[in-house]
1. Using distance in nm of label points 7 Å out along Cα→Cβ at positions 11 and 51, single out the structure from I, II with the greatest value.
2. Of the structures labelled I, II, one was used to calculate log10 I(q)/I(0) by the Debye sum over Cα atoms at q = 0.11 Å⁻¹, giving -0.72. Name it.
3. Ranked by relative contact order in percent (Cα under 8 Å, 6 or more apart), which of I, II sits at the highest value?
4. Among the shown structures I, II, from which was the value -16000 of helix-only ellipticity at 222 nm (-39500 (n - 2.57) for each DSSP H run of 4 or more, over all residues; to 500) calculated?
5. A value of 0.80 was derived for FRET efficiency 1/(1 + (r/R0)^6) of positions 35 and 139 (r between Cβ atoms, R0 = 41 Å, to 0.05); which structure in I, II was it taken from?
6. Compute mean count of other Cβ atoms within 10 Å over residues 19-26 for each of I, II and report the one that scores greatest.
Structure I
Amino acid sequence: MVSEQEAGEILPLVDKYDRVVGRCRRDEVHRLGLRHRASHVLVFDQKNRLFLQQRGLHKESSPGLWDSSVAGHVDDGESYDQCCLREIEEEIGLHVIDVPEQLFKLEACAETDMEFSCIYRLVTEESLKPDYTEMEAGKWYEVTEVDRNLRERPEEFAETFRLIWARYRGWGAPIA
């Protein structure tokens with residue numbers, strides 16, 4: 001169950017070109033399937049392991065599924081980069097000053113819950129401090145282990161993460 005505070009967050013609405021055209025409560029954005037924005041961060045350690053978070057069971061979309069290291073909606077008046085930095089601090093407790101490398105942007109579509117999503121890559125040697133009010137669990141994975149798990153058990157991963165990983169790995173189509 002999403003908290004009233006979370007449901008009432010104001011998000012920017014965007015058109016098919018990702019231009020801001022209005023604003024709306026988060027719960028309405030999702031209920032009506034309106035285009036909006038998100039940032040996702042793939043966090044790697046020095047051994048090239050990827051940190052994945054298991055989404056909170058209270059989340060409205062993909063509860064309990066494995067997802068990007070960090071992910072969140074772009075708030076009203078905020079840029080993708082600002083959202084990226086804010087979510088890194090909120091979800092894994094790292095204070096990052098420089099915006100991580102932006103890898104690519106996903107178009108808003110049904111598979112992304114109508115979110116345009118900027119995807120970033122962060123490499124860190126610092127210890128993460130996951131916020132377990134935001135997620136159920138977090139775990140470091142070898143890249144080959146992520147590949148294998150996605151092929152063997154795609155249903156355990158959020159659909160947006162499947163799109164992100166397929167594009168990141170150059171697979172073309174995501175694992176269904």
Structure II
Amino acid sequence: MAIPKLPSQSITLILICGGAILAFIILAIYPNYISLADMDMEIKSLNARLEEQKVLFPVFKDIFKKAQISNKMDLPFTNKEKLSREDIEIIPIIIKKATQQGNIKLESVVTDVESAIGGSANLRIDINLKGGFLDLRKFLLKLNELPYLEHIEKIRILSEKKSHELQCHLKIWIALE
């Protein structure tokens with residue numbers, strides 16, 4: 001049995017229709033398929049993050065409660081007083097005691113006497129320290145307990161990479177009578 005021959009016009013029409021269907025698939029369906037696959041990946045990622053958050057939320061609540069309880073320490077506020085001009089020489093001794101209690105190495109205490117000359121109500125003191133971060137915090141809390149501390153003008157902290165210590169420069173002002 002012989003296969004009948006199709007007219008060339010029919011073959012052309014079949015090829016044109018096949019090409020149109022292929023073009024429609026490539027231009028309309030395939031990009032939608034790709035974006036759908038991307039959305040599926042994003043949904044899977046978000047579901048994984050959601051499950052992670054569900055697992056971590058109780059831990060977060062517990063840590064948050066503990067942080068609220070342990071954060072009740074208020075800074076001590078002392079009654080402000082003024083230091084008599086005769087007692088200026090005790091300031092380095094007091095600062096040295098505060099550094100010893102705070103486990104900090106005191107490098108220098110420089111009293112700027114010129115700032116107190118001429119009836120000025122304040123005396124400037126430059127302090128250089130060396131120690132750890134938590135030790136520096138303890139020292140600052142001790143320094144805050146001084147009743148004649150007017151204010152801290154400047155704190156400059158530099159870290160030393162070799163020793164993992166902090167080098168700190170403070171400029172404080174003391175209230176004078």
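1. On the way: I: 2.4; II: 5.7.
Result for distance in nm of label points 7 Å out along Cα→Cβ at positions 11 and 51 over I, II: largest is II.
2. On the way: I: -0.43; II: -0.72.
Going label by label, the one that fits is II.
3. On the way: I: 23; II: 20.
Greatest value across I, II: structure I.
4. Details: I: -7000; II: -16000.
It must be structure II, since only it matches.
5. Working: I: 0.80; II: 0.10.
Of the options listed, only I reproduces it.
6. On the way: I: 14.0; II: 10.2.
Largest one: structure I.
All of the numbers you see were taken from the coordinates with simple rules; none came from a lab. Note that this is a predicted model, so its numbers are computed, not measured. Cβ atoms are built from the backbone, for glycine too; each structure is taken alone.
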